[in-house]
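Down below are the structures I want you to see.
Just so it is clear, none of the values below were taken in a lab; they were calculated from the coordinates. If you're wondering where the values come from, they're calculated on a predicted model, not measured in any experiment. Cβ atoms are built from the backbone, for glycine too; each structure is taken alone.
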Structure P
Amino acid sequence: MDPDTMTYLLRGGHIDRPERIRRGLWPHPPINIKELMNHLVGVIEKESWFPGTIGEMGLDTPEVEGQMTIENKGNNKFVCHFADHYKHVRKSFRSSTGAAKFYLKWALHLPGDLDGWKII
């Protein structure tokens, strides 16, 4: 899978079967969680926010639960922002790897299913 497609899926994107076939992504083998994590680490080290800002993710409204975003504050400081029981929660990490692992587990519930791709 190409990096742009992997990033799109990690942002919560969806690719239907006809589009997967057109792109040569069908049938698709499972993706290793380490490969996915390494890709996410590279992305969040380059971006200030992933997959979007607090406002874009709806985290500025207390009704949103289950959404998460990662803020790259620089100098190996990463903060996962998420809504939990109607409050804004922040969890800080000293590495992009820690933030990526947390995001994959708690935001995307991986390993498991990512838009039909099995993540093992």
Structure Q
Amino acid sequence: MPYTLEFEIEDLPKTTNSFKRQHWTHKWKEAQKWKALVLIHTQGKIPSYPLKRAKLTLTRCSSSPPDSDGLVSSFKHVIDGLTNADILFDDAFTVIRMPEYKWEKAPPKKGKIKVSVVELELE
């Protein structure tokens, strides 16, 4: 039976556009925050070994839709967090291919993300 993991975080990662002209320390703090949140939400749910092939479905729930590159880039630190938490062997294309990115409408101030990881057989 393949390993599966689903969780939600009731917060929204910043998009690339929101980082314009910010000092690198703000970007670093944002990265650390999301890696820590992923670690917290995956405790006790780690596979017996980091996955060498997986399908990711990443959903942003917000009151307004982001542009496509903002949607994709906003999940960078979440994916890095999955690697740091030993869910994924690596975040390389050979491991996760192209994740499925989605957007869902949410009420204002009720933003969140949904993360789904499904182990795939090695080719």
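Between structures P, Q, where is relative contact order in percent (Cα under 8 Å, 6 or more apart) highest? Could the numbers behind the result be given before it?
Details: P: 25; Q: 45.
Going through P, Q one by one, relative contact order in percent (Cα under 8 Å, 6 or more apart) peaks for structure Q.
Out of P, Q, which has the highest value for distance in nm of label points 7 Å out along Cα→Cβ at positions 7 and 103?
Structure Q gives the largest value of distance in nm of label points 7 Å out along Cα→Cβ at positions 7 and 103 among P, Q.
Here Rg and Dmax of the Cα atoms in Å, for residues 55-94 alone has been calculated and equals 10.4, 32, so which of P, Q was it run on?
The value was obtained from structure P.
Assuming 4.0 is distance in nm of label points 7 Å out along Cα→Cβ at positions 15 and 87 as calculated from a single structure, say which of P, Q it is. Numbers along the way, then the final one.
Working: P: 4.0; Q: 2.3.
Only one of P, Q returns 4.0 for distance in nm of label points 7 Å out along Cα→Cβ at positions 15 and 87, namely P.
Quick check on the output: 14.6, 42 is Rg and Dmax of the Cα atoms in Å, derived from one of P, Q. Which one produced it?
P
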